[in-house]
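Structures follow.
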Structure P
Amino acid sequence: MDTFDDFSLPDTAMAFLGWLAVEKGYSSATVSAYGRDLEQFEGFLDGRGLSLADPDSVDRTHVRSFMADLHRRKLAKTTVGRKLSSLRAFFKYMAKNGMAMSNPVAGVKNPKQEVHHPKALNVDQALALMEAKTGADPRSLRDMALAELLYGSGLRISEALGLSVDDVDTGSGVVRVLGKGSKERLCPLSEAGARRLDEYMAVRDEFTQSLTQTALFLGDRGGALQRRQANRILERLAKLAGLPEDVHPHMLRHSFASHLLEAGADLRSVQELLGHSRLTTTQRYTHLTMSKIMQSYDKAHPLARKK
């Protein structure tokens, strides 16, 4: 776990970050995000002669003023909401551990979020991508195995890139995934996904023969494949398949979810496959299915045709 000594924060806030890292098991990136949010609020308080070192000096008015300042800077509502959630978690921790008498964030509502529906490929586009003519060289076999895993199993790109060779069992047709919050789940492998992974594993040594390198997907220099390179891989495959080049890894996860729902899968099952902790997160995909239903209605229903 990385240290967070670079933050200019009082001991109260540093103790909170340490608790997130050690007790909650949050990743260093997540803890750093909390740290940046608290550091920004600390700077806001400093201009008013206050500090998180004395949590009881902060009241709801200060929190709302901070949120108003963020709005004036035209920050996205999702960003403002995340910062408010960071403050809420900090003051809840302070109160629970007897370091604050009250929680000034209590009663302050998150800004109403705009609804952003995830973009997805249609079935024909997804199949075209999976059948892109790439060749049989090691890079191409790696790229197709990655694409099949993202679409066929619905993995986040961070989950796919975090896999080790021991996490995949193509014989059993499952892959062990470490998702958000260090929650482990088993995801099924499609038949094509298992085949693609076997093909890639047969040439994985072409990238490195190091026995200490356990990452499943390797970059051209033998290290673990990075997110930026994964994005370029999807752009290349999309171009080969004649698709828009703005295809990105998460779009394949969106496509996985929407295509399952269109085929009749129930929402709870899709939630489990995606590793969502809340059903409301999965429900974002239902509009994709509804749009298909409405298109069928417009084409087939007598009243729709008359209209």
Structure Q
Amino acid sequence: MASAPAERKSFWSKLGPSNKKVFPWVLMAPTLIILVGIGIYPFLYALNIASQNIILSKPYIPRFDVGLYQYQLLMHDPEFWKALRVTLLFTIEAVFIEFWLGLGLALLFQRSIRGASVMRIFILIPMILPPLVAALIWRYMFFPGAGLVTHYVGGLSEWLGFGQIPFLSDPTLALQTLIFVDVWEWTPFMFLMLSAGLASIPRQPYEAAEIDGASAWRVFWTITMPLLRPAILIAVVIRTMDAFRTFELIVVMTRGGPGNATTTLNVLLTKTGLEFFDASKAAALSLLMMMVIIVMSFVFIRVFRSKTEVAE
């Protein structure tokens, strides 16, 4: 009778802290289960769907394996290439502006400014707002004729003789308007990340440069930027992945229009999967998007790492 509890005890003792090989896996097990459930399994399922011909609106079509046919369709689809160009333009322009504005604000707040803590709160408010709420606010502000921006900026434009500005109805202006709103919302993120990076830089190199009589411009390029590269890498990679997947802002403000001028890959993916119910093509598109994000992140990491090694 006493053997059963002893066996149970020995079993649980094998999983306890005394077993240094097994116990770390026991601690990681919940995280690994969640990762498999919400990450690896959906990825494998998407791979499987992308290799078939599943159209949910046509259940009578027999399902069979088509290999890489869905990817070939996308490669010959002008709408895909148009969406890719719009996505890359939106991502590169938005992240570029956000980085330099965030860096400028971070450098400015390094100085002792009266009321800096209150000003930081106001700067961070756009980032705290949910993206859907921010998109709705700006959509009403750009509403033709009645919006706050269109009323005042349009009034000034009419006074100057240029007429009303079609912020969301002109193909070129619509994309630039979306970039402006994205910059307004996510520059605080860059400011926060780069401020933390600047705070971690030691004072000794600056003191040595001061003794040598180096100019502020030279100090910035030879000391601040090289030592800030790890923070820049993290901020730029995270923000690039986020901007590449922007969805709420575009759908709420333009719905991918006018025409397909602001249709990004994420918007095209939603239309393909949820409007045309082409599950296989949507799965293939999502996997291609993932590959583009991985390649972009890899390029950023390689470039920044090589520059850091040269600087060292």
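Readers should treat all values here as calculations from the given coordinates under stated rules, not as data from a laboratory. Fair warning: this is a prediction, and the values are worked out from it, not measured in the lab. Cβ atoms are built from the backbone, for glycine too; each structure is taken alone.
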Practice problem: For percent of Cα pairs over 37 Å apart, the calculated result is 39, so let me know which of P, Q that is. | Solution: Q
Exercise. Can you spot which of P, Q the value -16500 was calculated from, given it is helix-only ellipticity at 222 nm (-39500 (n - 2.57) for each DSSP H run of 4 or more, over all residues; to 500)?
Key: P
Self-check item: Computed 4.7 for distance in nm of label points 7 Å out along Cα→Cβ at positions 56 and 160 - originating structure among P, Q
Solution: Q
Quiz item: Which of the displayed structures (P, Q) returns the greatest value of relative contact order in percent (Cα under 8 Å, 6 or more apart) on calculation?
Solution: Q
Quiz item: Comparing distance in nm of label points 7 Å out along Cα→Cβ at positions 168 and 200 across P, Q, which is largest?
Solution: Q
